[in-house]
Structure formats: C-alpha cells, structure tokens
Structure P
Amino acid sequence: MRLDPAVVQKLTVRMGVDGYVRILPRTHAATPLGLGLGKSRFSSPQDKYRILYLAQDVKTAVAETIVRDRFEGTSDRYLLREEFDRYSIASVRGNRPLFLLDLRYEGANLLGISTDAVRAKAQSAGRRFSQRLYDQTDFDGIIYMSRITNKQCLAIYDRAVETALEADSPAMNLAQVQSLTSVIEELQIVTLNFQ
C-alpha cells in the first residue's frame, strides 16, 4: 500500500526538539543516543532500522519505559525503589528541526491505517506502518501521543539520530532527578525499599 502524498503532506511537521527526555538502562548511560534492535511500537518488523524514543516529560518517559502495563488487573501499584536505580535519563535536543509525520490526532484515520498503530497495546500495526513510512519516505520519524499519559512522544529513525540529535553524556541516574518523587505520586505508584 502506497501512502497518499497529499495526506502525508498535510500531516508533515517540522519541529525543533528541546527538552525531550529518554530513559535508558544505566549500563548504557555513556551512550544516551545509542540504538539497538528491539520490538517496540514503531520498530522494524524485519530489523531493517533502529529507532529512538523520546518523551515530552519525565512522567511520560517513566510511564512509557518503566510502568507500561505492569499494573493492569491489580490494585497493587508497588515498585522497588531500587528499580529506578537501574535507569538513567538524558535530556535530548536537536541541532536542526526534525521532519516528522504527525500522528497525534486524526493522522492514522486520514492515512487509512488502523488506529491501533498509535494507540493499542498490541504493536504489530504500528511496526508495519512504520516500516512502510521508513521505506517510502525520508521522514526523520513520527510524533504521536503516549497512550498512557496522552503527552507527546517522538519515534526517531536511525537515519536522523546522528545528524539531528545530541544529548548530555553520560546520562543522569534517574533516581537523582528532583521531580521523580512527584512523578511517582502522579502515577500513583508506591515505592518500597529493598530489605
């Protein structure tokens, strides 16, 4: 399926990246823009490209990276405090505007793709769509809304990471972020100390 050029043009945004954050395992703190293959919302189903995810704020980054669906079906919302010590956080900024496809609002519907591509827990529709976008266009990535916090997230293709983004290195220990306590409270998480 080819992407309709008129619709793609309507959904094209150029955006500067400033103040977005990325949470990553502490073992990779020295390379906060490092990329690996994986199975995520917009990753390549054929492992043809790598993708970097950024969140608009710390709360969204914690929700998307650490919390996800782990409390589904339970009223217990406990995490060990030490779990936050396993992660680092990097502030990411752009050195040029990014060329993004806007899927924050009606984009999926206008493109004729399943809204599951951007909002469902299952991610296969998003992977298939992203592969088409990567193969058929020169977009730097996708801007979309977190299904957990409804804040902006970016999925940046590998072809743009090295040329368009920079981050503080090494990344900061997530447990040292001043706003982490309020983020944990807003996400209604109870932290427990390891005994």
Structure Q
Amino acid sequence: MNQPIQPPASAYFITEEKEKPKPRTLSILVDNEPGVLARVIGLFSGRGYNIESLTVSETEHEKHLSRITIVTRGTPHVVDQIKSQLDRIVPVHRVIDLTRAADQDGESGPIERELAIVKVAGTGDARVEALRIADVFRAKVIDTSTEHFVFEVTGRTSKIDKFVSIMQPIGLVEICRTGVSALARGASAM
C-alpha cells in the first residue's frame, strides 16, 4: 500500500510508490472533432507522462466517434490519475484501462496487435537468411528487388521487437511501426 510521507519543508504529502511502473494500455472513446487528440496528448505531456504507443481512428462513422489507444508506463496509482484527468475532458466519452480490466478478469492481458513494415538489404546468404527468418515470424514480403526486401509483420509488440532485433545484423535498413491497437477480451463492448 502506498504510504503518504511529508518531505521536509513541504506542505504537500507525496505518496511513496511501492510498485514498479508497468506498461498499461488505455482505450479512450472520443468525439471525432478537431483538437481532441491535441487535448489528450497535452494532458500527458503537461503532467510529464510518456506515451510509448499511440493509435487513433474513427470507429463509428455515423456517431462521429474515434478510439484512441495509448500505451503508457506507470503504477496503478499514476494510471488512475491519468484516467480521472482524461474523464474531465469534455469530448471524452469513456476511458478504460485495458490492462487492469484483463487482470481483474484473470486474463493474460488485452488483445494487442501492431503492424510493422521492415526494410532489409542484403544479397547472397543474408538474403536467404532474411527470407527464412521472415517465414518463422510469418512476415509477408510486400516489396522486393535483387538487393532488398520489405516485410510486413503483425503481432504483439514483443514479436515485432524480436523480429527487428534479429534482422538488425542481417541488414536492417529502416522500419515503420503503427503502434498498438487493442481490445478487451470477452463479449462486452467498450
């Protein structure tokens, strides 16, 4: 449990965190209107919270609603603060901590996927090795020449990280990642 402590010469109580910050996935349902994303991101940056991944897309065209998926790092206390501050922004309809919801349901986590486009250059044995590794990771070849491949790979962030690290010594040239898209497990909707 977090114990309030009072630092010397301060009138404010600061809680001493016992838990280590962990990655947390937040799903935010907002009105699809100009400036909403800037307000949400401004809340994070203004309070010193880092965003590790961010995806945004309109999900309900008729209702003009968009879903923002943010991966951040923090203790449950910090994430609760973020959630309560997000709930106060007017165009925000709902904020769900997908990581906590999965923990409470006894699940291993929310369903998370990311897409990466990875360019690898190489000839000869390096080329054969790149194709072999891509096959293991179920990556698709979406462009090729005699000197390079461009792969499309999808999966959990850890899978993408592993694929990129293995391709590094083979001839990794460039990568582009979409960020995490996530849904809660089970039959209920956000």
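No value in this document is a laboratory result; all are computed from the given coordinates. Since this is a predicted model, take the numbers as computed values, not measurements. Cβ atoms are built from the backbone, for glycine too; each structure is taken alone.
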For which of the structures P, Q does the calculation of Cα extents along the principal axes in Å, for residues 133-172 alone return 30, 20, 14? Q
To which of P, Q does the computed value 1.27 (Cα Rg over 2.2 N^0.38 Å) belong? Q
If helix-only ellipticity at 222 nm (-39500 (n - 2.57) for each DSSP H run of 4 or more, over all residues; to 500) is computed and equals -6500, the structure in P, Q: P
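Which structure, out of P, Q, was mean count of other Cβ atoms within 10 Å over residues 45-52 derived from, given a value of 15.5?
Considering all the candidates, the number was obtained from P.
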Of structures P, Q, which gives 3.7 when distance in nm of label points 7 Å out along Cα→Cβ at positions 29 and 165 is computed from the coordinates? Q
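Here relative contact order in percent (Cα under 8 Å, 6 or more apart) was calculated and came to 35; which of the structures P, Q was it taken from?
Label of the source structure: P.
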Consider the structures P, Q: one of them gives 1.9 for distance in nm of label points 7 Å out along Cα→Cβ at positions 77 and 181 as calculated from the coordinates. Say which. P
